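No lab work stands behind these numbers, since they all come straight from the coordinates. It should be emphasised that the depicted structure is a prediction, and the values quoted were computed from it without experimental measurement. Cβ atoms are built from the backbone, for glycine too; each structure is taken alone.
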Structure I
Amino acid sequence: MNYLKKELYDSLKTNPEIFNFIQNHSLDGMWYWDLENRENEWMNDRFWEILGYSQKEIPKENGAWKKFINEDDLKSAHENYNKHINDPNFPYDLTIRYTHKTGKTIWIRCKGFAIRNEAGTPTRMFGSHAEITELKEKEEFLHRCNQQANIGFWDLSTENKTITWSNTTKSIHGVSEDYKPSLETGIDFYKEGYSRTKISDLVFRALSFSEPFTQELQIVTAQGETRWVKVLGIPDRSRKVNERVYGTIQDINDLKISQIKLEQSEQAFRGNFENSAIGMALLDKNGKWIKTNQTLCDILGYTQEELHQLSFQEITHPEDLDLDLKLLTEIISGERDHYKMDKRYFHKNGQIIFIHLAVSVVRDIDDQVLHFVSQIIDITLLKEQENALKRIISITQDQNERLKNFAHIVSHNLRSHSGGISALLQILKDDEPSFFENEMIQLLETSSINLNETIDHLSEVVQINLSSEENLSVLPLSSIIDKQIESVIPLADKKQVTITSTVNDSARVLGVPAYLESIVLNLITNSIKYSSGKRDSFLHINSEKKGKFTVITFSDNGIGIDLKLHQKKLFGMYKTFHGNEDARGIGLFITKNQIETLGGKIEVTSEVNKGTTFKVYLNHEKN
């Protein structure tokens, strides 16, 4: 024994001041208990002082301390005492809560040991108190913080082959608080594959080479849910042979998923930015290029290095700069969060480039501008085509004006001359009827009549092509069809053709009244004109809606048309197919033009000697 240690032992026997100093300054209380006469105990004053009581207030009766101890902890103390009395190797060591004079809780660590006689029977018990309230409060604070952060603790020992989990750790794994993990089951919670292999390797290296670790891995909870966790491991280096690793586990699933989504979003943005078919750029609030893609460099003719030495102001056409800066200022001030405009840039070679610009802003947490995102589309070719189209429109408008003038000339000047010729022929016929027995005079009269008809046809065709969709109105179909049927009853009766209509009264089409009447009348008279005399003839008219169209069907059992021969020229001007003397080949031509002017179309099916069906498609509402 060290001589100083022996000297201290001897001094304790002879000098009570040394014992008093130990009990008052080295410990927070001492106690001594007669186990043979259990009502007798001694507890030094220091214990009561840490509970807030003065010398005068200290209770004198034995067992007074039981009034101040937490009931659950008193029960634990009895259980711990019994185990220690029965087994000297079981330590009497526990933390107990006492109530301070002020009512707050004081945490005291109580350690003791039984003094036994030669027979091994406990006769006395000696113990000490150490106040750990501050440490316990910090521990509780840390525990609450860890609960809030969802951080649990774990402790793995290969010496006794156990693994201990805190309640938060159990909650993260989705198991109850009474769950008892093992080395095998602890590893099995990690997702099979990379995570399970990685945690096994990390624990092995911590035990074998004292390597600490921090790793983000995936576990599969008891409910089968895959979650991300952050695992920290610390090898216990207090021994030469590592037999213990302890650490923390934190649920970072929501954070990790957000991080993955952010990384995917950033990756997608980078991919879209670099490989975009349009020019893209990031600019600082002063207009300097921060990042540009290759498409923008190709549009402007600069390399990225050259472009980054410039600001957008330097390559913008002066006439477009003020508006651009005004809109940019409004974004900075918060009046708007984006803008679009067409403007001009100068190409590196000096050529003017027309572009469509879209600008949006990215702000920081304080709502300050971080940078601008610009999307730039080269519309130079579009602008050139637009200008060419304007020139074409101008020429077309001029041609339309000339066509209108031509229509007036046809309808007025030519009609005046043809009318004059017809009038002179009529006077001549009245005065000298015998002249019209001359073949040449007869041919002249016929030519005059044909000239008037041709002028009428040309005027009608020109007027159709000059019509506008703005003049269209919604028309009741049934009444217009009934009116046209009524107008041809004498002709139909003469040709013995039965005309029926099942068009609903609610049917409507978009059109011009005169055109619609003309279309219906032409198709009705066509059926009458080319009816078959070999059977009871009929024409049936019906309508139905198909999408945006109302389809009007004219079905007859007339002589029909050989479409193999005449399909391509069916609607041509002055095309006839049956050799009728009164056929002029203008009716279907005008009808088709009128239908198309109204925004519709016409279809035909026909079979010789069986009949013909025309289908007229007209809009029933404005697009």
Structure II
Amino acid sequence: MTDLSAAPATLLQDASRPRLTPRPLDEAVYARAQQEGLSELQARLLASRLPGYTEPLAPLVSPSLRYLAHPEKLADARRGAERIARAVAEGESIGILTDYDVDGITSHVVIRRTLVELFGVPQSKLHSLIGHRINDGYGISLPLVERTLALSPRPSVVITADCGSSDEPRIARLKAAGIDVVVSDHHALPLAGPPESAYACINPTRDDCDYPDKTIAGCMVAWLLMSLARGVLIEWGELSPATPKLSPWLSYVALGTVADCVSLGASPANRAVVSHGLTLINRMDAACWRAMAARLGTDSVPFSAETLAFQMGPRINARSRLDDPYAALHYMLAESDVVANRQLEVLDQDNQSRKAIEADMADEAKRLALPAIEAGEPAVVVFLEDGHAGVQGIVASRLVQAFGRPAVVLTRAAAPHMLTGSGRSIEGLHLRDALARTFELAPEALPRFGGHAGAAGVGLAEEQYEAFKAAFLQAVVEQLGETPRTPQLLTDGTLGAAQLNLATLDEIDALGPFGREFEAPLFQGEFIVEALRPVGGEGIHLMLELSQGPVTCKAIWFRALTPGELPAFGVGDTLACAFKLNRNRWRGRESLQLMIEYAEAV
């Protein structure tokens, strides 16, 4: 990596110092929530997460599968389901082609388990097709097309999930070879619309789609499509009406939904599948869940949405970031604890490697970003000469957290003189729309892009880097305006000392699941430091005892220090903290613990 150690550390620290900002409340939602029997705290949390929300609160507060819309409302779903049903009825070979991330892997599991266990398709009739992030790239890539055409027996139908909407040229090639492609996806469609060579394109973002929730994940689209295919097979007399429904697979849909960071705010569908899926997961019926629980320890059960987001998701993603993604699929499909534990060990090792690579890349990326921060640019675009393409998105997220601005991180692509990149956004900026505007401003600088509001990917020629950066910055300004951007932590205000207990955490948990656009509550307050000590292998985490009035709480601040560094405060000092409430489980006992997100002496 480039040596940028000369960049002043104090400048980096100043640029990334967050501002604690209370969330604005929607007074109408606040009043309505209290009228419907929620506590003052619960009403406050809802009112700060649902600005302008006028629909009934019950589907969000009490998630239920009865709020799911029928899959027939998805444009092309009936046509796609009938094509899948015909392939099943006539014994055709079927390809399952999905993305390599958690959403794609869980989609793959849903489709494969449905075909084998519910529809009775022999394993020999199925082909799993998952691209390699580095060698193949995203979506229906040319290498995947070549591998599909070389299969024996060659599939006559390919079902995609979490990809395909922007892959018309490759779909056309498969169609020319006699392969019908049923696209199921949730990414924004290109300006030209659905791929015209696809047999069907099931995507809730289609302009002609009546499905009421445009934010569902790719795995949910796949689940709805396969549910409809079950209904078609029953209508045709190919399956018994007693054939089980796909409800058990909602455990996988929950994982994919949380890991793909789709909205858990004003989305009854997403909240329902995550809530129900967590119930299924915590029955520990599948080997993959049991293996993860064993690795995390018995005190990790029951799993929460945060467990899926920060424990399971990163391990599954790490495999495709660094290597062949099939180990993640084998882990999710494992039928025995022995196999699941063996595959999880592979994923865990990859995750440790990913963390080390990420740390180096994030450090360099932050230093490369400093000139843009000093210049007041509205977004960060950096090219990491020696960076690993599989970790771009995570590093972009670190830049967003550090500087409060949208970020795009680029590295070298497999093709000579080409760059590949991943971007992450902030509230108020639709990243995919910004890239579409970038393309309008400089089409030669951005030949390939895709994604959604919060995350996206790009591909461009190295010689076009400066042109891309200039056009992207202009596109961001057009959406966000000229207002200077600084990192900020949105908080839910303060808690009284009497509220620092598990009963308050119960109130909060009753509103779960939490995730993107319905973030876990973050509070702010001042505490006196009663005790502190560095912990962890390198001493980078900080364990504290903090008091507020008569109440003393244990607290943990992860990654608070750099190795060998001492805290900038000591016992007796007063800290202004941004913190979450956490349920600490130890040997069957529960206690309250504060999770510090940021703190500084006052």
Suppose you compute distance in nm of label points 7 Å out along Cα→Cβ at positions 300 and 340 for every structure in I, II: which one lands on 2.2?
-> I
Re semi-axes √(5λ) of the Cα gyration tensor in Å, for residues 276-379 alone: value 33, 17, 11 computed from one entry in I, II; matching entry is structure II
Winner on Rg/Rh (Cα atoms, Kirkwood Rh), for residues 28-347 alone once structures I, II are ranked, highest first | I
Origin of the value 4.9, where distance in nm of label points 7 Å out along Cα→Cβ at positions 212 and 444 was derived from one of I, II = II
Value -0.32, -0.92 of log10 I(q)/I(0) by the Debye sum over Cα atoms at q = 0.06, 0.10 Å⁻¹ was derived from the coordinates of, among I, II, structure II
Taking 0.65 as the value of FRET efficiency 1/(1 + (r/R0)^6) of positions 260 and 308 (r between Cβ atoms, R0 = 35 Å, to 0.05) derived from one of the structures shown (I, II), identify that structure.
-> I
Mean count of other Cβ atoms within 10 Å over residues 84-91 from the coordinates reads 12.1; which among I, II = I
Relative contact order in percent (Cα under 8 Å, 6 or more apart) from the coordinates reads 6; which among I, II | I
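Given a value of 7.1 for distance in nm of label points 7 Å out along Cα→Cβ at positions 220 and 516, calculated from one of I, II, which structure does it belong to?
Only one of I, II returns 7.1 for distance in nm of label points 7 Å out along Cα→Cβ at positions 220 and 516, namely I.
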